1. Given a value of 36, 18, 9 for Cα extents along the principal axes in Å, for residues 43-82 alone, point me to the structure among P, Q it was derived from.
2. Of the structures labelled P, Q, which one yields -24000 when helix-only ellipticity at 222 nm (-39500 (n - 2.57) for each DSSP H run of 4 or more, over all residues; to 500) is computed from its coordinates?
3. When mean projected area of the Cα convex hull in nm², for residues 11-66 alone is calculated, the result is 4.3; to which of the structures P, Q does this value belong?
4. Out of P, Q, which one gives 40, 32, 23 for Cα extents along the principal axes in Å as computed from the coordinates?
5. Which structure, out of P, Q, was mean count of other Cβ atoms within 10 Å over residues 75-82 derived from, given a value of 19.8?
6. Identify the structure, out of P, Q, from whose coordinates distance in nm of label points 7 Å out along Cα→Cβ at positions 27 and 59 was calculated to give 3.5.
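Since every read-out is calculated from the coordinates, none of them should be taken as a lab result. Since the model is a prediction, treat every value here as computed from it, not as a measurement. Cβ atoms are built from the backbone, for glycine too; each structure is taken alone.
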Structure P
Amino acid sequence: MCQLAMQVIYFIFVHQNGRRLLAFESCINYIDGDLVFLEDFLRNEPAMYEELFSPGCNGYVLVLLKKLMTEMKELKLEDSGEVLDGIEFIQNVGATALWKFKCDLTAELDSFVREYDRLDVAEERKRLYLFAQN
């Protein structure tokens, strides 16, 4: 259920923004066309976040984050944009869960969400990239 919740959240993101994050899609086994937009997705969005950050999914988002951080470690900064976009998406999901839907995040994910809240800024992306290289 954790992966499905993330797929629905991602699907809503793509549907609203028209932007796909291929590096992230591979992490959640997302296949374009598998989901068909339903108004229920929007109506049930809070429940998707609650599920994703429930005890049953404890650590799922952190595993995705660590996977992308590991992938980024293998890349040069100039080649890491797609992976950084995926990490930015995870940060946004965590921030939405924390502040909009009042979900409880693990301490490590909470720290990441708060520390890297400006991944839309080039300097912050570089700082995260350098952190991943350690």
Structure Q
Amino acid sequence: MLKACIVFSAACLFAIGCYVMFKPDLTDLGFIPVVATNPETASEFRSLFAGSFIAYAYLLMRFIYSYNPISIAISIAYIMGFIAIGRVVSFFYEGFTVFGLFVFSGEVFLIFILIMAHRRRKNEIPYS
């Protein structure tokens, strides 16, 4: 029962995230009580809200069906990766902005740093 509830929650998060990420016009989101009237707000909403919802859905599914533990760095990298995907989709719908490009480069940089830190820590041998 608990597993089914988590899978249902993940499916809802994924559906809402995809709905917001790929809806061309964010001025009317229907059941979501937020209005994004300008391109900057729509871009941030699309990348942060939708990207994080999809990432949380993925992490919930991985939590349920994977027996391997996942590190905190990789979890954050997944979240940032889906937010970056949302940012790319927002570039398609809202266009490029200097702020959007700056934040996107920071997101990609953070993803690489987290993956490198995870690999470095994984390869360290504790001598204690």
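1. The correct label is Q.
2. Q
3. Among P, Q, the structure yielding 4.3 for mean projected area of the Cα convex hull in nm², for residues 11-66 alone is P.
4. It traces back to P.
5. Checking each candidate, the match is Q.
6. Attributed to the structure labelled Q.
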